[in-house]
Structure P
Amino acid sequence: MVLARHAESEFNVRELLNGDASVDVSLTVAGRAQARALGEAAGAVDLVAHTAFSRTRETAELAWPGAPLLEVPELNEFGFGSFEGSRWTDGFHEWVVAAEPGEDVPGGGESRVAAVRRFVRGYRILLGRPEERIALVAHGAPVRYVLLALDRKPPARVLEGVDPARPFVVAADELEPALRHLEDWVAAPAW
């Protein structure tokens with residue numbers, strides 16, 4: 001499986017948080033070039049999964065034109081609650097640093113535990129697919145959590161960023177134990 005965060009979006013440039021799929025956020029000109037380069041770097045795939053966010057679908061379509069698409073909303077961006085549309089530095093960073101794993105984001109957002117549980121469900125949907133080579137275009141959090149779990153590391157309180165449109169190739173027999181590692185963390189979350 002090829003995992004990638006979406007290419008640069010208009011909100012990335014403005015440093016705005018967006019966890020609401022109904023908000024249409026396009027890729028930048030640079031982002032569209034990144035998306036095309038992603039497909040060239042990763043090679044052909046049999047299926048491209050993306051989230052319900054337009055920036056992931058746009059990345060997928062530009063990276064692998066003509067490939068079958070599958071929307072997997074379980075891999076949607078983190079729910080930012082009252083921080084939706086704000087900058088990381090407008091209070092969300094402080095919440096991230098102070099909040100416990102099971103604590104919901106104020107204003108109707110979700111906890112990191114809920115997000116990780118949802119991400120695992122999404123990855124399991126893809127593992128159950130019959131296609132030989134699948135690409136997933138998602139968001140930084142679902143990609144970073146899996147990359148940490150591949151190294152047997154727990155989710156971090158503050159996640160390291162994921163470069164836009166950078167492909168990470170993960171074999172199914174590597175992904176399954178990583179998902180079990182995340183499920184173990186969900187059962188007993190701690191920083």
Structure Q
Amino acid sequence: MPVEESGLYTHERWNNWIARVKESGFTLNDGLGDSGKVFVYMEDDIILACLKIIAKYDRDILTPKDAALELGRVRNVVLEEIEPISNDIDIMLASLQTSLVGVIAACECYINGDYTDAVTPEDLIKEAVNAEAEEDTGLALYNIAKIGARMIRDRLHLEDSAIENVPDGMVAEWLDGLDSLSAAMLGDDSYKHDDE
């Protein structure tokens with residue numbers, strides 16, 4: 001039985017991006033040059049879909065329950081297993097999907113209101129890094145989600161100094177996702193008024 005889709009992000013849309021990625025001929029040596037930009041555009045497109053859901057929630061078009069369901073449907077599409085393409089492309093897609101875990105968790109945390117200002121983003125990052133080191137990925141993600149929720153509420157941007165010493169791993173990938181989320185919010189805000 002097919003998974004129910006979000007009206008804001010469909011399997012067809014996702015598959016179109018996968019096709020563009022295949023056509024890019026990307027290799028890791030390209031970095032984020034011409035062929036690598038497809039991953040940036042792909043991530044931005046998904047983040048904007050998430051922000052449209054947030055905007056509809058903020059405008060009371062979606063209830064918290066319906067907004068959470070929509071985000072879950074987006075997650076089901078973008079985190080589905082991808083058929084191998086090439087080693088380099090597979091690495092980039094895995095990285096992109098990991099970063100999107102942080103973005104979607106942040107959006108869900110914002111909608112649930114499950115965050116406070118009692119702990120600084122810097123301390124939450126430290127707690128997330130420690131939790132990852134102890135293999136408690138659930139707690140690590142929860143701390144990152146709380147940072148992201150505050151970024152959405154306050155349109156915050158994390159300072160480079162807060163993330164420069166984060167070791168490679170899932171927390172670093174999730175923070176990359178939050179950085180892209182912040183950039184999207186600070187850019188074109190037409191998503192706030194999109195009634196798609």
Structure R
Amino acid sequence: MLQKKILIPPYFGPISHWIEIYNSIILWDIHQNYEKQSYRNRTFIHSANGILKLTVPIKHSINKFSLKNSIIDNSSKWQLNHWKSIKTAYSSSPYFEYYIDSIQELFNTKFNNLLDLNIKTFEIVCSWLNVKINNEMSSMYNEKYCNNIDLRHLINHKLERKKIIKRYIQVFSEKNGFINNLSIIDLIFNEGPNSLNFLR
């Protein structure tokens with residue numbers, strides 16, 4: 001029987017996350033305290049000028065709060081900015097046109113809760129990859145998960161960005177070289193159905 005992998009839902013998580021997610025049983029920890037500067041609310045794409053960070057703005061509080069209770073600050077036009085940035089970066093990629101409708105619909109939908117957004121991005125990526133991932137959400141916070149694989153630390157992008165990923169052709173490779181471990185959308189827009197071969 002497969003052990004469950006304990007992860008925190010990311011916003012269009014990096015390729016290294018999806019290597020762990022693919023062909024696994026996932027338990028999403030949605031009760032751990034929210035931390036800034038993590039994949040909870042940011043992702044990294046390959047633009048003409050190199051790495052571009054896309055951040056979902058969050059309403060912060062003096063009190064600690066979990067991902068489950070993280071509220072998006074929709075006072076800015078972050079969705080429009082993310083959509084424009086992704087379209088500019090990937091409109092010339094081999095498979096962008098195959099996925100444009102679903103990602104455009106995502107950015108046309110208002111989300112108030114970060115968890116809802118992140119789970120939706122997970123579902124979209126699963127549909128793009130044509131895979132079904134057995135996943136469920138935590139019912140409470142646990143500091144330790146016995147008999148399971150605790151991968152919650154992967155939400156820290158400063159640690160996770162360093163993981164070496166199998167190389168593939170990126171849109172701006174000739175200009176910027178290969179940029180390692182970007183958002184899963186970078187892999188999918190460039191490799192399409194072949195993306196699964198990079199996750200196995």
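Readers should treat all values here as calculations from the given coordinates under stated rules, not as data from a laboratory. Keep in mind the model is a prediction, meaning the values are calculated, not measured. Cβ atoms are built from the backbone, for glycine too; each structure is taken alone.
Quick notes on this one:
- Origin of the value -22000, where helix-only ellipticity at 222 nm (-39500 (n - 2.57) for each DSSP H run of 4 or more, over all residues; to 500) was derived from one of P, Q, R: Q
- Test item: relative contact order in percent (Cα under 8 Å, 6 or more apart) calculated as 36, pick one of P, Q, R: R
- When FRET efficiency 1/(1 + (r/R0)^6) of positions 83 and 123 (r between Cβ atoms, R0 = 30 Å, to 0.05) is computed for each of P, Q, R, the largest belongs to: R
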